[in-house]
Structure 1
Amino acid sequence: MRYQGGCRCGAVRIAASGEPDTVVYCHCEDCRKSSGAPVSLFVAYRWEYVAPGSGTPKIFESAPGVRRSFCGDCGTPLFYEDERLPGEVYVAIGVFDEPEVFEPREHSWLSRKFSWLDIRDDLPRHEESSKPR
């Protein structure tokens with residue numbers, strides 16, 4: 001399986017191959033600030049399964065050791081990386097050309113979820129990160 005995607009303006013394109021490690025909702029404040037949304041949804045891969053297409057994203061260090069990549073032209077969020085999770089990359093689901101093929105599998109940082117956000121799925125929930133750091 002090969003999944004392609006890119007930013008809104010098309011300046012940055014990517015491809016990912018194989019099945020992702022997970023598809024996770026994140027409710028943390030850093031993701032909210034970076035996306036402007038109450039919750040983010042990421043498709044997690046090992047970096048070796050994600051290939052750059054065209055363009056070069058800009059990188060912002062949102063916290064020590066945490067890098068967020070985005071299109072420098074249109075601002076589309078692309079990747080989340082954390083040095084405490086070496087070799088892993090979290091791709092914003094909306095970047096993919098066919099995002100519906102990725103079904104969510106879990107929630108992380110439920111301790112930071114907005115009180116008015118009603119979650120009605122039966123997915124596993126983690127009060128903090130879904131991955132030990």
Structure 2
Amino acid sequence: MELWGLFTSAFISSTILPGGSEFVLGLIASNTEISKLTLITVATLGNTLGGISSWLIGYLLPSLEEKNQSALDRIKRFGSPVLILSWLPIIGDPLCVAAGWLRLSFWKSLFFIGVGKLLRYVAVIYFFT
């Protein structure tokens with residue numbers, strides 16, 4: 001049950017809905033015998049799938065207006081690797097949406113979103129447990 005709660009929290013935290021998956025991960029890691037590797041894997045999977053859901057929203061909404069051209073130009077210039085920053089609060093979700101809208105490669109986007117999310121949860125476990 002703890003793992004489903006962690007997965008759900010991580011998924012929601014990576015969408016436009018607010019969430020606190022770092023807190024949930026730290027709390028569970030401090031109060032359970034579940035391995036840290038398992039916890040990191042579950043949180044990363046949930047958060048990556050949430051990020052990809054944002055990518056898909058962008059992909060399915062091709063008629064969005066280019067309101068912030070400079071940000072879109074940076075994403076175009078750096079490509080999928082910029083999605084390593086998808087874990088950042090406030091800018092992470094829009095990065096994923098913009099990547100889908102710009103039709104950046106799904107597989108490269110999935111990879112870089114996953115790497116960013118993984119690094120965040122490894123840091124959470126390292127610093128808070």
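Where a number appears in this text, it was derived from the coordinates with a stated rule and is not lab data. Keep in mind that what you see is a predicted model, and the values were worked out from it rather than measured. Cβ atoms are built from the backbone, for glycine too; each structure is taken alone.
With relative contact order in percent (Cα under 8 Å, 6 or more apart) computed per structure, which member of 1, 2 shows the largest figure?
The structure with the largest value is 2.
By the measure distance in nm of label points 7 Å out along Cα→Cβ at positions 79 and 111, tell me the structure among 1, 2 with the highest figure.
1
Can you spot which of 1, 2 the value 1.8 was calculated from, given it is distance in nm of label points 7 Å out along Cα→Cβ at positions 103 and 119?
Computed on structure 1.
Give the label, chosen from 1, 2, of the structure having the highest value of distance in nm of label points 7 Å out along Cα→Cβ at positions 31 and 95.
When distance in nm of label points 7 Å out along Cα→Cβ at positions 31 and 95 is computed for each of 1, 2, structure 2 gives the biggest number.
Taking 14.9, 49 as the value of Rg and Dmax of the Cα atoms in Å derived from one of the structures shown (1, 2), identify that structure.
This figure was derived from 2.
Work out the source of -1500 here, i.e. which of 1, 2 gives that when helix-only ellipticity at 222 nm (-39500 (n - 2.57) for each DSSP H run of 4 or more, over all residues; to 500) is computed.
Traced to structure 1.
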